[in-house]
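Asks: Multiple structures are listed underneath, in structure tokens.
Each value in this text was obtained by applying a stated rule to the coordinates, not by laboratory testing. In this text, all values refer to a predicted model and were calculated from it rather than measured experimentally. Cβ atoms are built from the backbone, for glycine too; each structure is taken alone.
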Structure I
């Protein structure tokens, strides 16, 4: 089994010291940058937009994992490819024609991810799982960082793992929200491939050490 990846969520970084925090991720044992784009419509919050992503991509030396929490994501697929996104994740709940959206993301040269909200059952991905490079299970309600982890996530990870195995897919499982030292190892054991950690990393006294400790827990 391959190592579980750690993806610090830039949403929890200090926006006044963004370059410092980008360099911290570059120099830490983190694997990816996780970047949340919110529109204030699909979720009740607005995060950074294209210019900030462009500047992060300029300095980042690791995989850029972009999570779109927006309505009508199809309008921006090529834009996010041009800005340097390696993985583009759209929400199941925001896509009327999910299969078409996934194909468009891949055609733009990115890996295609699908995020599911806490209330969305894994079974709805049955018909497209082989087209999805990564499923992002929301372990909190999307929109704000620092929320408490939803315990049902463990069952969801196991259900998704079973679906991936049954369909002989190569889909990665990402967990986003409330990841800490209290649940990281258990999530990894349940089948998670990527753990997104925001507040837990950036609000700690020494983010670099916190990332290293998380990595040690899951490998």
Structure II
């Protein structure tokens, strides 16, 4: 089974966004990753729903949206309407996580939960049976191009054991500092889906980079 590569649009050329999305449509990527930042939960702003709607009209791959925002419950329905297939919220931003996950499912989307580098994977134990995806941040969220945090590999191993022991079918996604050099190691540790931004769009041949990572 190929790795699921989810190139992050945040690192694309927004002056030629349609061309970059067409490249992704024709590539071996599995999902298209959307980093949604509000400048409050993380110290950066990215893009909002109008851009998501535009991307949805062009994309033929599922949209994988990662909400790095406060009060995500206020926007779940709008992301469903915008064409998102998989919606991930942060453990740290959700007071009533199970209710948020249920609402995402009720809107017809798959549900993911992300954790920041300082958050222990054990805190996901009670929700693993309810979610489709657990996202481990391997950099502090907010900016692209950061260096991979090595301790993330052990977090993946722990999470994989938790998933296996619970009988959950939850996938593991990793986001931050993912590149050609570490994708095989991360796959061996238990990662199913790989968010890659600058390592894809900053390469000489993004499509070839995606192919390499998908088959690593």
Structure III
């Protein structure tokens, strides 16, 4: 049991550590995306630095990392005797940590928004949908991806509590952890927002 549980943790972390933004930047543009824009390897900076298609590719891969990690935990749950939601959530959390602090990039990773989205897309699909709509609305209104991301993360625990109050304890706790990580990783964005210096969606970065 300990070996299987450890395997879930390790694979979840390494899945999250796959640096899609870095790899796509190297493959398509022959650059290190960390040297441009915000220096982040996630979707928003990939969109600014690499363009629309590479940015969407990064987004898709990062969401897929969260999805696959959750399904990994669900698949192995019977071997541990745990609830699939619990093992899936734990594996998903490790993928978020892997994305934020990837071993392949010396622990300099993304901000975890897309991976977190993939995790909760599987665990809590309806609350996630409302949270995603919140994000889209904020981005359309303000053109700040960072603000939309933080608003979506902050609203997700509320939507989980509201939608599934009878069985939400684990997912609610996990969503609070995920939201806290996203807010922590957006510290510099919060500072720029307060100073009016945050980049808006659609702004390009010269390579």
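Asks: Thinking of I, II, III, which structure, once distance in nm of label points 7 Å out along Cα→Cβ at positions 10 and 146 is computed, gives back 0.8?
Replies: II
Asks: So, one more: Out of I, II, III, choose the structure whose coordinates give FRET efficiency 1/(1 + (r/R0)^6) of positions 18 and 90 (r between Cβ atoms, R0 = 25 Å, to 0.05) equal to 0.85 when calculated.
Replies: Among I, II, III, the structure yielding 0.85 for FRET efficiency 1/(1 + (r/R0)^6) of positions 18 and 90 (r between Cβ atoms, R0 = 25 Å, to 0.05) is III.
Asks: Which of the displayed structures (I, II, III) returns the greatest value of distance in nm of label points 7 Å out along Cα→Cβ at positions 130 and 186 on calculation?
Replies: Comparing I, II, III by distance in nm of label points 7 Å out along Cα→Cβ at positions 130 and 186, the maximum is at I.
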